[in-house]
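Where a number appears in this text, it was derived from the coordinates with a stated rule and is not lab data. Not measured: the values here are computed from a predicted model. Cβ atoms are built from the backbone, for glycine too; each structure is taken alone.
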Structure P
């Protein structure tokens, strides 16, 4: 039942002619109160609990492995039904504790800088599998922010992601403020539009270059949904104080870190209420991309600030435990001889 909306739970309880109020109580027990069995739902009759136990599972399952970084970051590894893995990263800081969740097993979009792409696409996660990454964690009560920036492209799995977002933000679910949840996309326009119309959560766009020919080399999706078209669509929706728009920008030495890139970014984003999050590239095998020096990242930020673009630098976390997306799960698959390592 984990991952069911209130309406879906109500439809199931109606099947057994259970009292109408049971649906909401079941949802609260599963999502908010941390129940791992129906027997724990003490304000529901024994008869109802018996019916539920005979016909349903809660649907929670623990991670198979956890690795801990010297900086406190934790990478959790969850097994999937097709002998693959998904990753969830817990990132504690002084005032916020962020959980980075996955939405797919692998990914089909083939971004040059992403290790998840090496696994290929293995399937979509259900809303229950998405939410399980949150409710099954020992740090569940500490989490302040959730980002859909793990394995997979959220808007290649739009319906299940939207269902998960409803449950995460609903009063019958985890009741997390939409302002505390960010969904990151490479710019799949159909799913992005559906998200902007049905959800109030924050949006992040993987940009990485303002030049279409360069971005298409890094991200093949540019050939289908050009970044200029993505931004044209975004301009049709209001972004006010309640909803933040950000652009993710990984810096690669000698590729996308020039003054010309700053100028074009300022032109491309002109008039948008947004921010740019700069990130250092973490080297992965088999690509020509190079890591940018810290000093170059800082200078790039200063140039963007001078253009009036609010810019932040995302601190690198968990490098000693392969916290960058896809690295740990790929390593586990190689160790099990499920996939071949890059030569």
Structure Q
């Protein structure tokens, strides 16, 4: 089965980088997981269509639990996390499998991609190992940051559960402890501890599961955008950790965001993706699921999936053309591509 959409030559690299795959398998389309009808959604200026059968799955294998995030590099390659042996999987824009990172990196949660002196790096919150790592695109680890003992916020390592990471313009690293004590920890460009801010609470500037974080460069100066999941809101902080504003409320458990131009896509665990404009106004929602019994449910099996309808969006990422990739939190492993119209 082959289903592809057309990309302009400017968006496709002349040659995609290929590295040795630690899990060489015949990656073929799995017909049982594919639908054939695209679903259009959104409003003028923010319209998308699902790409049926986009992700080519391993023959007679499952991806495994998708409980993490997605990033897209300058060449258009898509990096997708899993909790299984394929760890971080790499795909071409047409959905063809390229390779996977070493199994050591299974259980990565949120990721951020950053270019430094002409080279791209992945910064990853490695939830299952209680650390944040900086990786080259071939899976080589540059450094790791473990328990922020200097913060004085933890009695034992088990309390620290990092879920997301962002990197400032000066190389400072911001780590959200979303499944732990709900602090944001800041490190300088040399991985030296700087400060912690936030903490658990419902008042502005506090968090109930600071699940995801991103560098927001839409304004006059870069800011930190934090997904405060169980308070159902997004919050802005400056790069010194000072609270600035709650910019969106009454969301359906926001997990992560991706920014393209002035547009923000918000992966909401309760079965939709929200789209905000440059004023942080909700302009449309994508893939909203009318079946509430599937909202935020991990075990939903493939035979109950509906193309373009989500169950538990957890990670999302725009590519350079404004197409959107969405990762459902799903035990089998589910990724959807929405083509920008």
Check your understanding: Looking at structures P, Q, which one was FRET efficiency 1/(1 + (r/R0)^6) of positions 46 and 246 (r between Cβ atoms, R0 = 25 Å, to 0.05) calculated from, given that it came out as 0.65?
Key -> Q
Point to revise | Highest-scoring label, criterion being distance in nm of label points 7 Å out along Cα→Cβ at positions 102 and 286, among P, Q | key: Q
Study note, to complete from the structure: Output 143 (volume of the Cα convex hull per residue in Å³, calculated) maps, among P, Q, to structure P
Revision key, fill the gap. Taking distance in nm of label points 7 Å out along Cα→Cβ at positions 198 and 278 for each of P, Q, the highest value is that of structure P
Review point. For which of the structures P, Q does the calculation of helix-only ellipticity at 222 nm (-39500 (n - 2.57) for each DSSP H run of 4 or more, over all residues; to 500) return -9500?
Key: P
